[in-house]
Structure formats: structure tokens, C-alpha cells
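Please treat every number below as a calculation from the coordinates, not as lab data. What you see is a predicted model; the values in this text were computed from it and never measured. Cβ atoms are built from the backbone, for glycine too; each structure is taken alone.
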Structure P
Amino acid sequence: MKLKLFGSGKMGRAVEQLATTRSHQIVSDLHAAEAAIDFSHPSQVKQHVQSACDANLPLVIGTTGWEKELGEVEEIVQSCGGAALYAPNLSIGVLLFEKLLSYARALYSDYDVAGVEFHHKDKIDAPSGTAKKLSSSCKLPPFSSVRVGHYPGRHEIHFDSSVDTVVLSHCAKNREGFALGALRAAEWIVNQKGWLTTDDMLRSLYSPDHSL
């Protein structure tokens, strides 16, 4: 599949390096591509969405920090009859972790709960988009944020009582998981329409009898 890549930072380079292992080709011409992936800058997302819509190109958005424009961006996609999927974290491991955490939140409903997320020192947004998504979907309080060193990303949720503590965590070893998730999303979105979520994707990736 021919892919247009918006962004040439660390994540963009990770996607480009992994694309060839899945028999994909990165192209510079928007109109020659079959799908696009955005790992650019928050200030550029809206423009890239419009460009993708103008080219009738489905788009996967992994850039975070632009969510104040979410309503406008979704409207652009819906009005042009295009397809776009936004997720603050496209790692399949994180997406499944979110499902696990939602179940755990119900089980440990009598426990105090707190979240902490760690990212590398150059990450712009805090808390991370993933932390915000977990807080929203799993009914958690806002995460505390740590920015230090070279962490690709770690999210911890602590359930605490007077007698014990339970900690659930997801730790990215490198950026490959995020890049692979973005590529799998691009492969999936080609035949889709509308403003899509990772829940839509997971339901397609797993068998019909899966509990997701």
C-alpha cells in the first residue's frame, strides 16, 4: 500500500522504517497515496485533515495536543464524506490495556485510585493524550505527569486500600509499538467512512465472539 506520511519527527521516522516490513511504500505525492498517517505538530493537524479530505484520502492521526479543534476537524471529515481515525495512542497493547483497566476499575470500585504517566523530557503535552483518554474512558482522576530522560511512555494506575495496593501499568519499550499500531490502523481504514475510533478498529481486528 502507498502511504503519505505527515511529519518527519521521531514517530514519523519510526513509521517509515517499519512500513517496508509490511510491504508498504511511503510516497510524497498525496494523490498517489491510498492512506495517510499524521505524526506532525498540533498546529498542522487541521490543515492536514483538510488536505487529506480534498484528496479523498483516509487519514490516521496520531499527533496529540490539538484536541481543542476536535469538533472542527471532525466536521471537516464528515462534510467531505471522508474517513479519519484519531487516537492519542495507537499501540495495540495500550488499546487492550484500556479495556483491561476499565474492567479493573469496576472490580476495585472501593479502592482509592491514582494515575501517573512518564514520558521523555521533550514531550510537549502534559498530561499525555493517552492519560487523558484513560481518565475519560475508565473514569479515573487526572494523571500526574513526569517528564524526564528518554521514556517512550509509561502509564501506571494505582488502586490503594488500607490493606493492599494493586498497580497496573503499561510500559512502551520503544516507538515500534506505536508505529505498528498506526500502520495497522492505516491498513484498516482504507475501506471505512466517517469519524472513527479505535473501538471501531478493535471490533474489526478481533473475531466476532471476542468480548471487546
Structure Q
Amino acid sequence: MILGFIGIGNVGFAIADSLQKKGHHIIIAHDNIGSESVLKAQSKNKNFEALPIQEAIDKADVLFLATPFFENESILKPIDFRSKTLVDCTNPVGKGISHGLASEMSGAEKVQEWAPTANVVKAFTIYGFENLIDSNFSNYDTKPVMLIAGNSETAKKEVTSLTNDLGFYVKDTGSLDQALHLEHMTLLWVKMVRRDGHHPNFVWGYLER
């Protein structure tokens, strides 16, 4: 598939690089394709194409949003996503590693509000980028779980296929309002690792009987 990435920092690059190695074509969507962030990403993976944002959206099959959350409104509002899937990989982290929207609604629902022409799916947010670089936990029989949420079943199927490519077991948690709870899982992970010094190479599992 052709995949467009709005945001190519630690999280965006980890996902894009891993998917490119699985055979997908990656486009960095940036209105300054000569920017430091674009050139840095291309220096690490020379297969990445770069296009202005709307051109990238028009060409890509699925889009990924991996920007600082509080920049999303200004980035998203001018874009026509043409009913394509937008994977929200962002989190509204506020002061003191709190929920930046006071837990009144999820960041993903705000992304959908700012991008009404997209089908937003929350994914790739419950771990740090370290586990998006390498999802392999071969010492266990079960795969790490990736929890997703969204209102479009078609969009979630697209995201599930891509997430399976990265070695995760995908569990659909339901509609987009469930993203609020996924964002709280993110805060748990971030506080454990970034604040309290737990090593980052751990994931959640899904066991069912």
C-alpha cells in the first residue's frame, strides 16, 4: 500500500520504517520537503518519498498522524482527506503527564472533529516508539496486542491489516470514544517509563478463553 505520514519523528519514523521494510511505499507529507525532519528521516531510509501534504494525501491509500497533539488543529483543518483512513498515533499529554483534554473527550475525537473528511482510527499509542521499532517478543507464545478504536469498520480493517504486518495481535475495542481509555493506557506507560524509570521494552497482552 501507499502510506502517507504527517509527522516523522520518533513514533512516525518507527512505524514508517517498519512498514516500508514490509513492502509498503512511504510518503512523508510535509509542506517543506526540505525541512530538517524530512531530510533526517530520508537519511535513515532512502526509500521514503516526500510530497507536500495535500499531494501526499491524494496519492496515499492510508494516512498516519504522528505529530505533537496540540499542533493537530492547525495542521488538519486545511486538509481534504477524501474519506480516507487517518490513523491517529497522537496523544494529548498535558502538564505533569496528565490527560491534556481533562479526560472530557479523547484526543482522537478532536482529531475527527478537525478532520471531518477522514475516517479516524486510534492506534499505535499505547506504547512508546521503542516497541514500534521492534514488536518481537519471541520468548512468549502470544503476540503483543495493539488496541484500536474507530467508527468506520472499513477503516479499522485497513489498520488491522497494516498492524498485523508489524507483528501485533489487533483487538478492536469499539467506537472512537474508546480512544479516551487507550490514551489513559498511554499515560500509564509513559509515567512508568519516562517518569519512573521502568525499561521501555514491555507491552500489553490479550488473553482470552
Legend entry - If distance in nm of label points 7 Å out along Cα→Cβ at positions 57 and 193 is computed and equals 2.2, the structure in P, Q: P
Legend entry - For relative contact order in percent (Cα under 8 Å, 6 or more apart) computed as 19, the structure of P, Q it came from: Q
Legend entry - Which of P, Q leads on mean projected area of the Cα convex hull in nm², for residues 105-168 alone, largest value: Q
Legend entry - Parent structure of the calculated result 0.94, given that Rg/Rh (Cα atoms, Kirkwood Rh) is the read-out and P, Q the choices: Q
Legend entry - distance in nm of label points 7 Å out along Cα→Cβ at positions 1 and 97 - highest-scoring structure of P, Q: Q
Legend entry - At a computed 2.8 (distance in nm of label points 7 Å out along Cα→Cβ at positions 65 and 113), which of P, Q: P
